[in-house]
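Have a look at these structures, which come just after this line.
Every read-out reported here was derived from the displayed coordinates using simple, explicitly stated rules and does not represent laboratory data. For clarity, every value in this text was computed on a predicted model and none was experimentally measured. Cβ atoms are built from the backbone, for glycine too; each structure is taken alone.
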Structure I
Amino acid sequence: GNLIEFEQQLKNPVVLRNLTLTNIYAGTIFVRAANLDMLEFETKVLVESSSFDQINTFVYSVFLLNEGASLEIRNSSFNQITSFEEGGIIDAGYQNTKTTIYDSTFANNTTLKAA
């Protein structure tokens, strides 16, 4: 299931700042455009100064981006993330998705299935 789901298409992003997610099992943050006819308005999420620790995503990744999604990560850490499928932290395998990462740390993460 989805831990958090964003579908809004606004000019300004949803901001997740100083967020801590720890010991989560099968939780995904799902980002997508609700209206594919209006992709000029992306669903934007900014993650800033946040930590993600000991997360087992099971099937999906921590962030699942569908068409029309934009994700920016700044000054965040991802530690001990385990996924049984590909894309353990970010899965952005759709058209019209954007991912930008700045000054972040990824450590001790495992994906059990090759992409």
Structure II
Amino acid sequence: FPKAIFRLLRNPAYDLLLLDIVIMSVPFSGLSLFRSVYTANEYNVPMSTVTLTSGISTALGHIVGTSISSYLTSKVNTRMGYVYIIMSSYILTCAITPLYIIFGCDNQMVHGAKGE
């Protein structure tokens, strides 16, 4: 068992994935920790409503993502097919992300942004 873990940790691809997980998990864990408190305080919404809405939206995202990914992987029989799915989803994400800037919504003034 320890030899298998040592071999796994010596794999450069696995090490890069671990580094990616660490880099991505730190901001997202902070975001998830303070998201509910910030929303409740900034918009004067009860904490119960914020956590319920956040839980429902997170659950729906997980359900839809799992359903779509299981459907796509059930249609693929080769490793190259999986590579095509990964690359096409990456390209689609890169194409959609700039639309947040183009079609952004009007931001309300955040309390304390001007030092008030």
Structure III
Amino acid sequence: MVVYFASLKLSRIKGSRSIGIDEKSFGKHHDYVTIVYNLKEPGVEFVSFDRKKASLNRYYKTLDKDKRKNIRAVSMDLWEPYILSTKKYVKDPDSKIVFDKFHIIKHMNQA
């Protein structure tokens, strides 16, 4: 994991209009990393070594109000802490949150 993140370059421009939020699990103990990335251009904007609401809140707090207001789309899975954080910081979140296809299909297959 250290090698992977040592080579990761964060985007110099924070506050993309379209962002993706995802987590990556490492190992058997479910050690998670939250990644916020630009959906339009290659670039990671934020990395946190957990998948908590407070961590995603920290990302949103790094953006000024204008940048948060200009977010047009947020792609994510159905992880509730990500949804709650986005609803707290993004203007009109219900029209901007887009759940990714993989997790929607997985959820439907479990029904």
**OP:** Kindly point out which one of I, II, III the value 1.4 was derived from, the read-out being distance in nm of label points 7 Å out along Cα→Cβ at positions 38 and 62.
**Re:** III
Original post:
Can you say which of I, II, III returns -26500 when helix-only ellipticity at 222 nm (-39500 (n - 2.57) for each DSSP H run of 4 or more, over all residues; to 500) is computed?
Top reply: II
